[in-house]
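The structures considered in this document are given below.
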Structure 1
Amino acid sequence: MKIGVINSLRLERQDCIFDRVKNLGFKTCQLSSWRPFELNDALAAKVSAQIQSSGVQPCAFWAGYTGPVYWNFTEGPLTLGLVPSAFRFQRINELKQAADFASKIGARAIITHCGFIPENMTDPEYKGTVIAIAAVANYCKQLGIEFWFETGQETPIVLLRVIEEVGTGNLGINLDPANLLMYGKGNPLDSLEVFGKYVRNLHVKDGMTPTDGLKLGKEVQVGKGMVRFPMLVKRLREIGFDGEFIIEREIAEGEEQQRDILETAANLESWWNA
């Protein structure tokens, strides 16, 4: 069982990038950045050197993008990912830049939120979004890496449809079970029956379904939400999942977050071996 954590790539701690991961006792992480303009060769060389010295290997690179980003049901569809045509071209290029960076540091994939991909295939934004995803996926394929969707704004059947339609063979899913609930898009356990064979790794995060038509559900500590992790982990094992369990606790770094992460890691081992 491979357990890791989300780890932000920040210039202010570029000389100790993986210290936090090591201090938590993990040997893998998802390295993440929302600053594509910082992803140059010098930084890639620095990251690569610290991978060697620390023994921490990023399993994937979580790639953010520029432009407005709103995590809600109102502005979200107009700002997130590759769906909004106003930002699509710049974000294709930024994701390609992230793919170059991921390849240089030895990460096997980039991950991002592609946005509120329309359920209706006749929606004017659907075709353009699929073409954009295909452009990034093909670029990643040329580099020998994969392109993974983090679940959230799309229903499971939409993700399956897009993966099949693009058909590049290097698309996968970074399953965030909490997001499926928090966005009201599906049940995590049921989603495995739809796209389980494409799940490459997991965000171990918990949450609640929305109780307000305009606001996402709440993120909570793993085990205190609605994900039903023991059943989810059991089903993942049954379908042959062998990816990483990447713990994500969306509160400020500090003592409480560290405590929650370590407790979650212990619970994951228990659930996996049950």
Structure 2
Amino acid sequence: MKNYKPTTPSRRHMQTVDYRSVISASEPKKSLTRGRHRFVGRNHHGRITTRHKGGGEKRLWREVDFRYKIGVPATIVSIEYDPNRTGFIGLVLYRDGEYRYHVVPSGVRAGDTIEASEKAPLTPGNRRPLRLIPSGTLVYNVEIQPGAGAKMIRGAGSRAEVVAQEGRRTQIKMPSGEVRSMDSRAWASIGSVSNEEHGFVTIGKAGRSRHRGIRPTVRGSAMNPVDHPYGGGEGRAMRGTRRPKNLWGKGTRGVKTRRPKKYSRAFILSRRTKN
């Protein structure tokens, strides 16, 4: 982590990731980037559906590949920063001459070789089917459906653990503590996602949040009664309702929001641990 001298009140506690010790390229590869219109919390009608989003710096979209080329070794050319995700990405050059971006794990450097195959070594960055990954191995970039590309465990510092193999199913322990049964034919990468220090960043000032596209959040107790269930009262007032709720009267803090008949319910062997 990088600390700053307290030259101003906002600098006093500010912390950022020391990118210079990890990043090896300052500009992305042009052929793998494009512009992207961000909807910042609005739907196709222009109405706000997710509050507290808007503004922020312009972001160039990197085309990150989550499927990988099977059986073709690749060399990591550079480790790069991606403003659209928390983990670092790597520009890889496949042996057939094609460039692609991948989410890279902790511990890899430019010049390392990665491979996606059934006989790939169990080293960080390599990719194998879940049925060929031993129990106790940490994985990331896990597929839900075989061949559909990685959908889970892609955030900074996250990883899952292969717990057991049972026929055509593989049990993995998710970062939340949930144990889930997965199709053994699905692929996963070895290791944990890079930039594990992301969770220790101290924003330090409101301006940094605005640069990230995060707009201010107003407390419900500071609103009028017409605007929020917690609003109104002389001075600081108690919540005034039996259970905590949001702006629309829906329950918060411990209320289950998962659909009872979700397709993946049958594959959850053990629920996540409560925080």
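Match the computed value 5.7 of mean projected area of the Cα convex hull in nm², for residues 167-246 alone to one of the structures 1, 2, and report its label.
The value was obtained from structure 1.
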*Comparing distance in nm of label points 7 Å out along Cα→Cβ at positions 39 and 231 across 1, 2, which is largest?*
1
*A value of 38, 27, 18 was derived for semi-axes √(5λ) of the Cα gyration tensor in Å; which structure in 1, 2 was it taken from?*
2
_Origin of the derived value -500 (helix-only ellipticity at 222 nm (-39500 (n - 2.57) for each DSSP H run of 4 or more, over all residues; to 500); candidates 1, 2)_ = 2
*Consider the structures 1, 2: one of them gives 17.5, 60 for Rg and Dmax of the Cα atoms in Å, for residues 63-222 alone as calculated from the coordinates. Say which.*
2
*Comparison of 1, 2 - label where distance in nm of label points 7 Å out along Cα→Cβ at positions 111 and 255 is highest*: 2
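From which structure (1, 2) was distance in nm of label points 7 Å out along Cα→Cβ at positions 31 and 135 calculated, if the value obtained is 4.6? All intermediate terms of the calculation are to be shown ahead of the outcome.
Values: 1: 2.6; 2: 4.6.
Only structure 2 yields this read-out.
Any read-out appearing in this document is the output of simple, stated calculations on the displayed coordinates, not a laboratory observation. Small disclaimer: the values here were computed from a predicted structure and weren't measured. Cβ atoms are built from the backbone, for glycine too; each structure is taken alone.
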